[in-house]
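Input: structures, listed below.
Just so it is clear, none of the values below were taken in a lab; they were calculated from the coordinates. Keep in mind the model is a prediction, meaning the values are calculated, not measured. Cβ atoms are built from the backbone, for glycine too; each structure is taken alone.
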Structure 1
């Protein structure tokens, strides 16, 4: 079951987050105080736990949807006359199903929002371990851009190992969140897709027909068909919407110039997200593996880790109070 392996990744990530804090604290032994590094470590753990709670709600919601689908099938009469209201029990079950679907939509959107928080807080740890010259205004974006353009001796091993996950999350989570959930500044058809009895659930946000020049947009998308993986059948390459979703799903494998073309077109046309299990697997798997590699990088470069020293340590504050 996907949920069990994902729960295991969450547990592994928690262990690695604690290890990172312990490694730097014991290795540097700074005077007591409100250091940025350790505060962000706590924020990473809190954001991870929040995302884990959201994921559990999604799992429970998907189980409920399947249960209600079976109940609808059981209650639905055969050969019911057109225009005649369904029996009350069926109407109530259909209403429950609709409410459960909306709760899942809200939870999946929340996973995008709080997943972005998790990535930004994790990036603050990575920037500190690498002592990178990032402004830290948009931490995860800045970290990905920096590592994609520069060879950093402290974080090279990490980037090599988790580059694909970082790029995938950069576009699939962060870009989608910003374009379709937080900054929806133009018309979108905001909906969901799922199988009736399975365990999948996706957000589906296409552009409304006629809002843009669909013919011209689809032609531009088909112009990227040469980027499609070899396994993609010709019919999917000719269907602009499906082709774009495939390219967006595989976006980490392309050069930056092509990634930007794909994301720009996806930002115009819209489409379906990955199944929520896939999103969770990539997010939690990355945090687990990435943090383990941060522990190794921090251990080998303790002297250069940016602790983010406070204005005053606890001892300096105590002395100042005694002077007054």
Structure 2
């Protein structure tokens, strides 16, 4: 929606009047969220307002400054014989409606970006949210927009990582939004200089009412780079052949996004190791760990293997079976 002149206006979403239908027709649960938009970057600049109800009309009233505005419309239809709705603006000045155009194949990604922008703008522009300062530079912000419940994590530190589990119980009429799938337990990892958004959506069952209980398990730790972690490994071992130690050293280091394996060969011969990995939610960086990996490390050289998380929002597991020799 483009506003050319400053105007006090009412933006309305209207469903077909139930008088046109047989007895038993019910209005569907509808959402309307409005925010000022940067027309080039598609970033939400300001939160303008929202409405949510299962009535014929829902309305957002505001004094709109000149500019571009995004309107997010969502309807949980109660029936399939009539799914018509109208969106219009009534105000002191005229406005122009148009449909946003997205690059091919990026429609869903861009819409999700704009929607998350509505929630972030809601936090900036209202006093309706709740802020929990977990540590200096790390906070959790919770809010409620058009029956979307959100938790927005902000980590402005340079070395710390937040891990928090949201444990929900007695859930009523509430579903979790992608990329998460388990509403009972949501595992969050918010790394340094990053943000994470978790969203729950109120379903049409219950006419918009919902309920839940929440317990949080929170941990903050200082994240290390892979190079730093290798200096202080979680595991260090010297290889042994037939009861005799050889000058080959193995280091294993765990970090928030995966695992690093480091080998040093100080022998005069080439060291060979065959590895069969057993992992979940890990992939090799530059190597295929779905099949046997064969390492050849010449005398006086070293080798680094890195395994990265496939889905950083979930945990991972790691095991390996090895055989090795000098040749």
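Figures for the structure shown
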{"item": "Highest-scoring label, criterion being mean count of other Cβ atoms within 10 Å over residues 82-89, among 1, 2", "result": "2"}
{"item": "helix-only ellipticity at 222 nm (-39500 (n - 2.57) for each DSSP H run of 4 or more, over all residues; to 500) from the coordinates reads -2500; which among 1, 2", "result": "2"}
{"item": "Comparison of 1, 2 - label where Rg/Rh (Cα atoms, Kirkwood Rh), for residues 130-249 alone is highest", "result": "2"}
{"item": "With relative contact order in percent (Cα under 8 Å, 6 or more apart) derived as 32, matching label from 1, 2", "result": "1"}
{"item": "Mean count of other Cβ atoms within 10 Å over residues 26-33 from the coordinates reads 12.2; which among 1, 2", "result": "1"}
